[in-house]
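In what follows, structures are represented as structure tokens.
Bear in mind these aren't lab numbers, they're just calculated from the coordinates by the rules spelled out. This structure is a prediction, so every number in the text was calculated from the model and none was measured. Cβ atoms are built from the backbone, for glycine too; each structure is taken alone.
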Structure P
């Protein structure tokens, strides 16, 4: 069973086996690896049956093409649903990207995040104006742009197209911020469609290579304009990217919320803005423990931890964070097939075939053949699931208390 996980994760041996054996021994040999492997095999088998395939006589290539055909059909239904949402809630134009933005906003459930105040964002923009954005949007003055464009939209856009010089100034500014420069508010979701934004779309897409741009520190998601008759898979890919972005905002919010008492709070804002935060002193499979893995673990254990970490992590983020496929299923029930497939793969010999929705959407949009298929998102989700099985709540609480918020370590001793 360990071999299945090793091959699905494309891990180095014998290091992977040795690390897993140590984790098993430290946890009292609960056989989490065997249970997870059995679950993956069962889900994979059931999904093949749903696709009309014989699990005992199906090649990896046959499975891959069946998954691509299934997603193509589901994506057509998703496009219809998203355009209906847009037509009913926005206007008769039934714009696809506005439908995605509306669906994501509906999923927020009035959750609050910990993000930079709008007034502080304005200071940054005034201090070093995003001139390329201003020019592309055809504003003659900074004042005019500030009157017509929401501040939490400007930052993620500027970060993508202003260049390294502007970005360095922005990061330097972030280092000076204090907890008083943050506030509790909702995630900002944008789908700009004015003609000037359509003109900017190509520059943004060229810079990010994505149809969705996310800023953790400002709590912003920008969905670039999409054609109403998109390439097959593009609607699914964009919605899943937005859902991934929403999760990264929730995890970043909880990281910054807990970092308020850290002496290097400003540096931690830059870390959150530029990469996925991690707990350096907790190492799993030769990598620091990522903050989103921690959120995934606490999500699975909600109400069962009874530690200072459970109390401080932030109920808002925990309520909001959920596996991407679960959120998409809430929005579009016809995507039920993919709901439990985020971390699932099937082995074709020694090579994985991903059942992950985002991987398959990427492959469909980019018209990848079997040899060039995507597997990255399934590997990432599987590694998070595996690590979450072996996280010890007390050790995690101590590590977070030591690295992020010394106050938590004191409370642990009191309790």
Structure Q
């Protein structure tokens, strides 16, 4: 097996492709393999850098390799700015009293230094390799969705009843992050279908791909995770606006818009799971209006936002400190909303979360980091990169997305991967591996 793997992995590009595939698969179900894939990419960056040094006639000693990697990183300003998303919460050590929680938050954010550092030295792959990773994402999501669908069919009554009480459809790992990955796969594979990718040239192959996409489009409504559905529809509206601005084909745009308006309505009447989720949402909002909720729910989400904003206004410039967020949330909820004292939640909005923990200075630095990947190359014109950032923005509005390991992996990997992919799609490099 090792001999077979060695014969396939003959270059840093081959290793990058292999580990990118492992990362895409493991993100959905295995934190351990996700870590293996991330650190494996570091080996690919070291290998590529050593090759670059040898090509320049320089010795590929460990010191030279590391110096070149850090040099590449510091010269790549957009990737360098991403490290602010680690440095900002790390700096709050000095005004946080709970250093145990502070360390937990900083540990989750370490990839904001590691992955940009690695990607600054990774090789550019071929167009075919980048696209195969997208298809691997689609295949992975399709297989998992089949399993989740079978489990749903076998336990439909119980799961629908759970949805009516605010509990999600069982999926691997976190249900919200899984739905964001599902929306990512749908949009990326749909783009490739419209591009008439060479991997699916025959009519039956294109029909199969379209069938899988439509199945996953229906499946994301079955799961009834509102943030995932909202991210998908916002991305589709962005896609439609982009299409109109580029082509001026208003008739096609109006038909597509009609489809987007009809789809959620049709899904509501066709899927009991979505009906239960919306009914629960309405009921939960009524509980919030009556100040009568005391469990994890939409009501607590609204409370978390109010309390998060209160923490920020009381500590405008530097926040309460990332380490002290749980204790301050507990204290303020007890004061402001005594009916919600059972396990109050952290602010369910990434921007408010940052304001509460790091203040206005932390938010300014974080916004610079979020904006940085848009600069420094032609990738701004690349559809997959742009539409992914639209989904990220929606996710940030309703969740503290990058405060979990899978959320960090989802945001960072696809931001950096699509950014690299743009180099092959918009300006294919002749030296890329074709394996």
For which of the structures P, Q does the calculation of helix-only ellipticity at 222 nm (-39500 (n - 2.57) for each DSSP H run of 4 or more, over all residues; to 500) return -18500? P
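With distance in nm of label points 7 Å out along Cα→Cβ at positions 82 and 258 derived from the coordinates and found to be 3.3, which of P, Q does the value describe?
Working: P: 3.3; Q: 4.2.
Going through each structure in turn, the value belongs to P.
Quick check: 0.40 is what I get for FRET efficiency 1/(1 + (r/R0)^6) of positions 18 and 210 (r between Cβ atoms, R0 = 35 Å, to 0.05), calculated from one of P, Q. Which structure matches?
Details: P: 0.40; Q: 0.80.
Checking each candidate, the match is P.
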Tell me which of P, Q gives 20 when you compute relative contact order in percent (Cα under 8 Å, 6 or more apart). P
Source structure (of P, Q) for Rg and Dmax of the Cα atoms in Å, for residues 274-393 alone, computed value 16.1, 49: P
Quick check for you: by distance in nm of label points 7 Å out along Cα→Cβ at positions 250 and 282, which of P, Q is greatest? Q
